[in-house]
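Enquirer: So, here come the structures, one by one.
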Structure 1
Amino acid sequence: MLITLAGPIGSGKTVLTQILAQELNAEPLFEPVDDNPVIDDFYRGNALAEQRRAAGEADAHNPFAFVLQIYLLNRRFAQIKWARTSGRNCILDRSIYEDRVFMRMNFERGNVTVVEWETYESLFHNMMEELAGMPYRKAPDLMVLIKVSYPTMMRHIVKRGRPFEQLDADPELEDYYRDLLRHYDLWQREYDASPLLVIDGDRLDFEGNAQDRAAVLDAVRSRL
């Protein structure tokens, strides 16, 4: 069994991954954050790029955006390969299938150059072709998308307290986060790699409410 989760920052993917892994006797595979050597530079680079754009500079991309996306793409490629060939039940709290959400948004916001976007696109599609030719699972058994509104997203971000994600550190992040929610709406309409289950993260408190957790587990088991 292979389940992949999707959702914006602060949607509750890590919590739900832990719940599903425990209830379904599966191996959880988490997104690299604490050991990510680029993430802090990326957020600082976003703030710098916004300042340069406000000053009217023509080339105001984030010099760390492309590096971050290639780093994450490589890690997600390695994770999905391992999950598909390990012979174990696996739950991924983010996967290669949604990686383009962030790169597309960075390109549209001017954080990466045209050459960087085209390089990423070529590499991404080569990786997806490689996955399609692998034995065993051809796609996830189920993709679980956690949909949240901006207030829920921010409540979770504040609660977990990562300094580089806080609006106090960079007020420009509000626009970035709202843009991210819009891009996930687009990704939801386009996703077709596997069955998709959408969870209402505003209404269902699967972390703190036992009934809500049971409802989510029932929905996942039903779709599986």
Structure 2
Amino acid sequence: MNIILLGAPGAGKGTQAKRLTSERDMVQLSTGDMLRQSAESGSQIGIDAKALMDKGELVSDAVVVDIISRRIDQPDCAKGFALDGFPRTLEQAAALDVMLDEKNKSLDAVVEMRVDDVEMVARIVGRFTCANCGEGYHDRFKTPAVEGVCDVCGVSDFQRRADDNANTVTTRLMAYYKKTSPLIGYYFAKGKLVTVDGMGTIDEVTKSISNVLDQVDGSAKSQSRGLLGSIFG
């Protein structure tokens, strides 16, 4: 199953994408991670992307789509992927559609994780990570089992992103509504959009996403059986 996780900054897309990788044998495709990996690989496209990032410039949509395309071709993506952080604009969505069409692939669902704006700011401002292993935590929703000690690696060194503050988050939300929220209508018109309440606990949101994906998968299998029946019946 191939999906996009869509939602404003802080909606929890990355957290849910990680869960999908283990529960549904899907691959998380984070554009940020892919750009960094490509830059470290020494490939020409990676070198070009790194040069732009080092200058503080945005990597073009064409380069990002090319990097995603190369990643999707790898064997571990055969069972499905969850795109996290892409597309962010209608132009990117159109380019992604073209690329997938060329590979005879398609999106099964676009999962919109809908949350309250005020709560969203609180979520982002409260985030912190282990400086050693990168495990994510939150002041309210996910604190270490032992205060000051990472659950995963046992290190007592945590960090917060400098841009995880109320002013920056509000600016990012405004950018989301201006550029990314039109994707909700775009994918609704294509019949791909499903919406879940992103305001619950991590486990509750995971269950909601699992339920809607089960419905999408069941519907796809039913249509496939109907098509086969019409051909061979």
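Every number here is computed from the coordinates shown, using simple stated rules; none is lab data. In this text the structure is predicted, and so the values were computed from the model without any measurement. Cβ atoms are built from the backbone, for glycine too; each structure is taken alone.
Enquirer: Out of 1, 2, which structure matches 30, 23, 18 when semi-axes √(5λ) of the Cα gyration tensor in Å is calculated?
Expert: Among 1, 2, the structure yielding 30, 23, 18 for semi-axes √(5λ) of the Cα gyration tensor in Å is 2.
Enquirer: Further question on the same structure: Output the label of whichever structure in 1, 2 has the greatest value of mean count of other Cβ atoms within 10 Å over residues 103-110.
Expert: Once mean count of other Cβ atoms within 10 Å over residues 103-110 is worked out for each structure, 1 has the highest.
Enquirer: Thinking of 1, 2, which structure, once Rg and Dmax of the Cα atoms in Å, for residues 151-206 alone is computed, gives back 16.8, 48?
Expert: Only structure 2 yields this read-out.
Enquirer: With helix-only ellipticity at 222 nm (-39500 (n - 2.57) for each DSSP H run of 4 or more, over all residues; to 500) coming out at -17500, pick the structure among 1, 2 it was computed from.
Expert: 1
Enquirer: While we're here: Matching task: 25 is the computed value of relative contact order in percent (Cα under 8 Å, 6 or more apart). Pick the structure from 1, 2.
Expert: Going through each structure in turn, the value belongs to 2.
Enquirer: To test your reading of the models, identify which of 1, 2 gives 3.3 for distance in nm of label points 7 Å out along Cα→Cβ at positions 39 and 87 when calculated.
Expert: Only structure 1 yields this read-out.
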